[in-house]
Structure 1
Amino acid sequence: MALIGANELKRKMLIEVDGQPYTVMEVFFATPSARGASTMVRTKLRHLITDAVLEKSFKTSEKFQEPDVVLTPATFLYSDGEEFYFMDEGSYEQFSLTAEQLGDDRLYLKDGVSLQVRKYNEVPISMQLPPFVELKVVSTELGLRGDTASGGTTKPATLETGLQVRVPLFIKEGEAVRVSTQTGEFVGRA
């Protein structure tokens, strides 16, 4: 397996530091003013399992292994509030992730959503959502003509998973909408 040099690091890359898996959040190359001093690579890393953030500097000559992380297709089955249950689409095995592991991404999950699960050494550690999900509006105010004068052409809506988004005035309760999982914004009717 090819090693990754510190001078090749980019945002969102996965690397192993001290035997632990991290994703690179930020990279900054610091060129020293003294002659003969080596360039340093300052990084901000997020631990893939604990989510802890680590700031660390490396020499450009340092090398890293890629962690044994694979993406596996999976389907969200259900949640009991604490645990979120999935099925591996390849092996049909069921597994769960905690609300803490999922963070706010859990607000995009409804039964039957297909996604990618990130596994480290065969153990599920996080998920990668599809770019868009379709969710039903469970509550929103009526959009009245003339509302545009009082603050725009959108109104707040609560979706079936508890996610809050702003939707156009014409969207009614019970309608399904497409939401971007990257920005959390309404992108259209489903």
Structure 2
Amino acid sequence: MERFVLDTSIFTNPDVYSQFGEEPEVAMHAFLSLARRTGARFYMPSSVYDELHLMREKQGVPPEFEAVVRIRSPRRFNITIPAGILYEFIEEVRGRIDRGLRIAEEHAKMIKGGAETEDVGRVINRLRGRYREALRQGIIDSREDMDVLLLAYELDAVLLSADEGLRKWADKVGVMIVRPQNLLQVLEKLVEYRTGPE
């Protein structure tokens, strides 16, 4: 039986959820309906489920969500990850911190060089954007991301996420991934394999 671990981006990223419906609410119900028919098992760590509740505070999460998606955290203290992965992660973080410092220095020189008061605000906004991109884009940068990765690793499950960094690190540790733009077709094929062509 196929197993999938879900990230919040499946329900919050318009590029992904729009495959199931234009509005997030409609898309979530359509996803759950299709997922139920696949015969596969779907999981989401509790930290990610809490995050989903926060992101969908106004719409809420439908009660049938937990009937389709099992809420389960990884067994953090029992999972063994190769040391090489940890070393690679540390090296990447160190390189990103160095890039962030260079970006901050570059922008500090712009301000010191006599930028006008209104220009200072633009320089700071540009600094924030470039700094955030240098430090956070393409890396696991939250406890929730790590929970998704660890649970998929532990269950030998397929990772469903639009998060570039999460997919990159999943690939490094040998976790199977589905490209987010193919999610609808993959689920439809699973239904077809289970029920036969209609």
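Just so you know, all these numbers are worked out from the coordinates, no wet-lab data involved. Computed from a prediction, not measured in an experiment: that's the story for all the values here. Cβ atoms are built from the backbone, for glycine too; each structure is taken alone.
Once volume of the Cα convex hull per residue in Å³ is computed for every structure in 1, 2, the highest value turns out to be that of 1.
Here helix-only ellipticity at 222 nm (-39500 (n - 2.57) for each DSSP H run of 4 or more, over all residues; to 500) has been calculated and equals -19500, so which of 1, 2 was it run on? Attributed to the structure labelled 2. Given a value of 0.30 for FRET efficiency 1/(1 + (r/R0)^6) of positions 6 and 126 (r between Cβ atoms, R0 = 30 Å, to 0.05), calculated from one of 1, 2, which structure does it belong to? It traces back to 2. Highest-scoring entry among 1, 2, by relative contact order in percent (Cα under 8 Å, 6 or more apart), is 2. Computing distance in nm of label points 7 Å out along Cα→Cβ at positions 38 and 182 gives 3.6 for which of 1, 2? This figure was derived from 1.
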